[in-house]
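Structures for review follow.
Every number here is computed from the coordinates shown, using simple stated rules; none is lab data. From a predicted model like this one, the values you see are computed outputs, not experimental measurements. Cβ atoms are built from the backbone, for glycine too; each structure is taken alone.
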Structure P
């Protein structure tokens, strides 16, 4: 008899075009884990997912183990572990919940950046030779800080979209929130790896079918950086200003100490 609270599935190796630097894109790994967890949770809507990346995922076989840790009539909590070449490579804890039967919205205002239309924002070269996943994305930068321009603010805003990837809306939100150049690039002038160690995404009730048909507006910001680590936040909106999700991400800065000192010198200082 099958266990309705547990699932173990073998998955094909990821296409290297979905690598970020030298291993698989973390947002895509999290989306894969969320997809299988949602099935086990009975199709309820994702409300939050916290993913941790333990080891690089490259071209070896994958195996995904998922279990329901708690379930009641309106919500479920799942735990997933993705194995790469037999070793744990990523984990995810997810909260799923039933949508309300009627609109019970209390508050929806969010601080949407004031940026020009997509056509009026320049396209960003995402360095596909260094970051293969860039070939699956289109990014048009909003005015202000630009990646690797040695600016004074570790914050970036842009229009962003995925090219021809078959994902559920919540999966696409997760991938996009992990697809911008690191916000720290706003104060750097040379590309250095800033891989994600972990990322949490919280979804609003506005993540529905059709919510990501085309472009979305994204803003990422470095909240603090030092000692080889950076804390980054992100928000994603539809073109009409509807908030879809927010993220918090811990990144490892892989750079020489001198570069880190230069980056810290450029970060805004508290009053």
Structure Q
């Protein structure tokens, strides 16, 4: 077994914040706001999954991601399914997922160009504890005042459809080609709870479980990597200690121990079950 604490990469964003989340040091008031914190695997490897925190003070752009087949046709390694675990949200915070009604692509293009796409999207109120799975092809936008953890296929291929008149490039042709402009349907999740484990996602791209503070054994097949994210509390994996705000990669068989305040996410590739 190996358990390795991952380095963090702080990404400054104009829509980020100066007040982050327990486990992270706030940027200085004079510095740029931080919008994302990524967990980076050692070396030059490109693992299947990428895990990051997001801290928003403004709406993020309206965007969409390709699926695996569309990405590979464009010469990219994989598409991008992603999901969000909401840790905190202001009372009026929302996330847009899908359109209010089925929409043809020409209508979607016109709405993106004149800004009415904001009214076309289905903005859902969010609160701490909520969970959303955004499959590739889903038109979406994360709103302001939200702290979340994003678990995704390791791809940064993003097609931006609308950005509130900010001076950034749009990708209408690519984005419209991969968009599925229909009402959002929640991912069919088992929601199974057993021995402190709640399964949030069970494939096909990845599995995501949420654990409470406890002791448990993990046995991953050879060559398979798991990601353990400490949302709260502290603990250890076979002697490697962790605290809130940290992430470890785990390989092989391991003993995981977390204190009573422990709130953990555990993710691994969707073609594997443990």
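I have 18.6, 63 for Rg and Dmax of the Cα atoms in Å, calculated from one of the structures P, Q. Which structure is it?
Working: P: 18.6, 63; Q: 18.7, 57.
Checking each candidate, the match is P.
Could I ask something else about it? Have a look at P, Q and say which one yields 0.95 for FRET efficiency 1/(1 + (r/R0)^6) of positions 106 and 202 (r between Cβ atoms, R0 = 25 Å, to 0.05), as calculated.
Values: P: 0.95; Q: 0.10.
The structure behind it is P.
Check the numbers for mean count of other Cβ atoms within 10 Å over residues 170-177 across P, Q and tell me which is largest.
Largest one: structure P.
Determine which structure produced the value 1.2 for distance in nm of label points 7 Å out along Cα→Cβ at positions 34 and 66, calculated from the coordinates; the candidates are P, Q.
P
Can I ask one more? Name the one structure among P, Q that relative contact order in percent (Cα under 8 Å, 6 or more apart) of 21 was derived from.
This value belongs to structure Q.
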